[in-house]
Structure formats: C-alpha cells, structure tokens
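**Student:** For reference, the structures are reproduced in the following blocks.
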Structure I
C-alpha cells in the first residue's frame, strides 16, 4: 500500500456500494429479478 500512496493513489472505493448500484440498474433494465435487499449492508 505504501508504494501506491507514493504514486499518488490516496483514495479508496467501497466495492459493495457500486456493485449493489449496478445490480439495481440491471433490475431496472429487467435483466435481473427484483433484489431482496433494499440497500447494501456492510459485512462487518
């Protein structure tokens, strides 16, 4: 991680939220069935 920070990568992205948003978009396009969960919940 230190090498990445030296190269300018200081931020991070939570992968759970974008994955859930993508799944919701696919539901909206009727490519997936409706989701059971209403929102993304952290596993911690």
Structure II
C-alpha cells in the first residue's frame, strides 16, 4: 500500500487505481471517500 502525504489519512483497504489517501478533513464528513468506507467508520 502506498504511503500517504502529511495531513492525509489512509483507507484500510488498498485497491489499485482507487482513492487510498484522503485529507484528514474528509474523515467523518458524512461522505464516503474510501472505497471500503473506513473514512466514515467509527465516527
């Protein structure tokens, strides 16, 4: 899985050519940005 830039968080599941790293502010923003939905899990 790729490393994320500073200020980004990683989705738990890496899928080739899909979004893996997202900005921290997209976590718990009511929009699923990770393919596996982990950015909205446990909010």
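**Student:** Which structure, out of I, II, was helix-only ellipticity at 222 nm (-39500 (n - 2.57) for each DSSP H run of 4 or more, over all residues; to 500) derived from, given a value of -11500?
**Tutor:** The value was obtained from structure I.
**Student:** Compare mean count of other Cβ atoms within 10 Å over residues 6-13 across structures I, II and report the one with the greatest value.
**Tutor:** With respect to mean count of other Cβ atoms within 10 Å over residues 6-13, the highest-scoring structure among I, II is II.
**Student:** Given 10.3 as the derived value for Kirkwood radius over Cα pairs in Å, which of the supplied structures I, II does it correspond to?
**Tutor:** Clearly, the read-out refers to II.
Read the figures in this text as sums done on the coordinates, not as results from a lab. Source: prediction; values computed, not measured. Cβ atoms are built from the backbone, for glycine too; each structure is taken alone.
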